[in-house]
Every structure is written in C-alpha cells, then in structure tokens.
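What follows is calculated from the coordinates using simple rules that are stated; it is not laboratory data. Just so we're clear, the structure is a prediction, and the values are computed from it rather than from any experiment. Cβ atoms are built from the backbone, for glycine too; each structure is taken alone.
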Structure 1
C-alpha cells in the first residue's frame, strides 16, 4: 500500500527541515512525500531543493491552504493520503507503518489517531493532548471530529466524494471529513497512538478571532451538505478543546 504525505508550506524556513526529516525518517518504504509551497521568499524553496529527489515539490502562488492541499492530492500517486504541517513533525519513525497496518488489518477507508501539542520554543514540553477516541458516527453530533493531521484517507474516497472546498479559510478540513465520514458514512478506524506532534501557537486574541471564523464555517459545513446538527453541536465543538488541556498521553 503506497501512502502519500502532503505538506502545504509558506515561508516555513525555520521549521520545515525538521518536518521533512521526520517524514524521511519513517520506516515505511512505500512512501511518497509531496510539498506544495505557496511561492515562499524566505529560503523555504532552497531547503526543499536541498533534499533532491527524496521529495516532490512545487512552489507557486495558490488560492489558500485548501487549494494547495487539492494540488497535493492531485499530484499524489498513493492509495492513501495523509498530511503534515510545515512546522509539525512525527513523534517517532513508526507512525506511517502503523497507519498502513491499521488500513490492511481492518480494511477501512480512513484511519486517525491522537495528536500532541508542544511549546514552540521547547518541543519537549507538551502543552495539550488531543485523544481522539474510538470512532462512533454519532459523536459528530456532539461536536467531535478527528484531528486532521492524524487523519489518513483513501484517495478513492476523495475522488468519489469531492476535494477540499477552496473558499473555506480554516474549516475546509472539517467540512471534508464531515462530508466523507458523516454524510456518506465512510468507514473509519481509530489507531490509539500519538501520530503527530504540533507546535502550539497564536495569541489569545488571534485565537478568539480564528475561533469565531471557524465556528461560522463549521455551521456552513453542515448547511451546504444538507445535514442538520443538534442545537449544541457547534457550541460544544470549541469547548471540547478545553478538556484537552487536562489530558495526558498514557
């Protein structure tokens, strides 16, 4: 099973080398790595070139993160698609092999796991832990979603049910997963492991502004798919993140 990993980057020179090295350090052999760069001007492209033919990349203007992700998906030749951010990294070298084993063992269309958030200035310090939990389609009505950067999906499901909607600014991943998993009842399996390490970031003010925009887009995600949440679904979704502050990686 070939797995394609996609990174969307823009002016990521300070962190992207670690991201790339963590992908290339994976012990899974049938792995394709694609970086879609948005015409960075800070040295990111030079870093990408330094890896030679170990990675595939393009660097050109795009219409936002979801347009860039769609470019990556279309470039991908793997049966399974996963993503990793330009400032994120894998916690160990077995992540992709464990994901592949889960796909093969359960013959599922999607696999997801847990994420840990670390202090951007001290990546050994975990500040938040997202334990996704076993898959239950009814949890979508409770504001649940899989962590996008621990989410792996058969490319055939994207081709069947559609790509990312590019005029979303921050909830296009939620919309795509809601559409494919909840609306179309695509099979998913939880892998109870930490599959991604993300740098925590953003000021409280920026986070509040981002959360407002995301909440409006979350509502739109349900509306355009002609499905109805419960009255509390989209209120509980951001509140559930508070619980993550008190969770620990077992």
Structure 2
C-alpha cells in the first residue's frame, strides 16, 4: 500500500508539475544555479576569497527556493535537509580555507538537485552539462592513473569517443535562451566556449592516439578549465559580488 501511495503521489505531482509549475520550477532552479555556480567554480579553482564573497547570494537563493517548494513537495523533506547539510558543510570548509573539501560538498548539492528534477520529469539543460562534467572527470582521472582506472585501453578509447559524441549532442541540443537569460552576445560567447571545449577534447583524442602516458596526462589538464569556461556563462558572478557588498 505504501508503494502504491508513493507511486500515486509522484504521478500526481508529475501531472501537477507538467500542467502548472514546469516553467516556475525551472526558473527558480535557474536562479538558484546562477548563485550556486560561482561558489562551486571558485571552490574548484581553489579561490577561497571569492567563494567567501559569493556564499551570501547562494544562501539567499537557496532559502528562497526551499521556502517556495518544501511545503509543495513534502516527499522531498529529507532531500531538502540533506542539501541544507551539504551547503552548511561547504560554507564551513570555505570559511576554513579548504576549497577542495567545499567543492566536494557542493558536488553533492548539485547531485541532489539533479535527482529532484529527474524524479519529477523537469527537463533542464544544465543537467546535461553536469552529467558531462562527470564524463570528463573520469577521462582526466584515467589519463593520470597508470592503471587507467582499471580500464582496458579499448574501453578507454570507447569512453573518449562517447564523451566527444555527448559534447556534440549537447551543442546541438535545444536551448531556452530566455529562461537562462542569454542575450545574443552571450549566446555567441556560449558557441565560442563550446568550440574551446571541442578543441580540448580533440587535442586529448590526438594525444590518446599516440598512447603516450605523459602527453595524455598533460592534454587532460585542459579538459576541466575548458568545460568551466562553458559553465561560467550560466552563473551570475557580478550579482554574487554585488550581493556581498550589500551585506
């Protein structure tokens, strides 16, 4: 009975979401990510100073999102509590000048938000980018591991081809520029950063074709910075700084 009740509840929310709230929740999550991405990227880059400045805007947007939807989604109470916990741990790590640990906590926040959207069928362009980040992370890890993360060379090559194909699909995927607040100039910037990411993958693939461990490891170092160039366009860095100045 509990399982049936849960299925009916989720089905009801999915219908409700599709008919009444799809654009609202997407917009709320876009606004959250605009505040979240500066903190995440500063943490990944090891910039505790800027991360400390950006957490104020993130905390404001998180509570705004939580207050709006936690009563509407009582089934997600534990999820919201986990996000609260991960964010609190990330803030503590940032304050302690440990951006690496903070980045790890913030990745958990990102995963929890992705899971919420998945459960309720909320299509979200950034989720494709977030999933791609995991793919290039695995490529980087394998390229710097003498054991290729226990993969056979053929498996590694297959993963690389898959990752390149995923990037091309992401570049061709329909993109709601209005929702993400991309004007014509920013859309052009996105195309340029996508090209940079494509080039980084091509250089990595070229290094892989020679199967030279040192060249492969060196080429892998450009993957994450190139990807972050794309991701940064979805963050509101100026607003984060302005919000900090008002505190």
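Each of 1, 2 could give distance in nm of label points 7 Å out along Cα→Cβ at positions 76 and 124, but the derived value 3.4 comes from 1.
Have a look at 1, 2 and say which one yields 1.7 for distance in nm of label points 7 Å out along Cα→Cβ at positions 164 and 188, as calculated.
Considering all the candidates, the number was obtained from 1.
Work out which structure the value -26500 belongs to, where helix-only ellipticity at 222 nm (-39500 (n - 2.57) for each DSSP H run of 4 or more, over all residues; to 500) was derived from one of 1, 2. So the calculation was done on 2.
In this comparison of 1, 2, the computed figure 3.5 for distance in nm of label points 7 Å out along Cα→Cβ at positions 92 and 196 is attributed to 2. A value of 28 was computed for relative contact order in percent (Cα under 8 Å, 6 or more apart); which of 1, 2 is the source structure? That value comes from structure 2. Which of 1, 2 yields 19.9 for mean count of other Cβ atoms within 10 Å over residues 100-107, as computed? Among 1, 2, the structure yielding 19.9 for mean count of other Cβ atoms within 10 Å over residues 100-107 is 2. Starting from the value 12.8: which structure in 1, 2 was mean projected area of the Cα convex hull in nm² calculated from? Corresponding structure: 1. From 1, 2, which structure was distance in nm of label points 7 Å out along Cα→Cβ at positions 84 and 220 = 3.1 calculated on? The value was obtained from structure 1.
Using P(r) over Cα pairs in 5 Å bins from 0, in percent, for residues 36-139 alone as the calculated read-out, with 2, 13, 21, 23, 20, 13, 6, 1, 0 as its value, let me know the right label among 1, 2.
2
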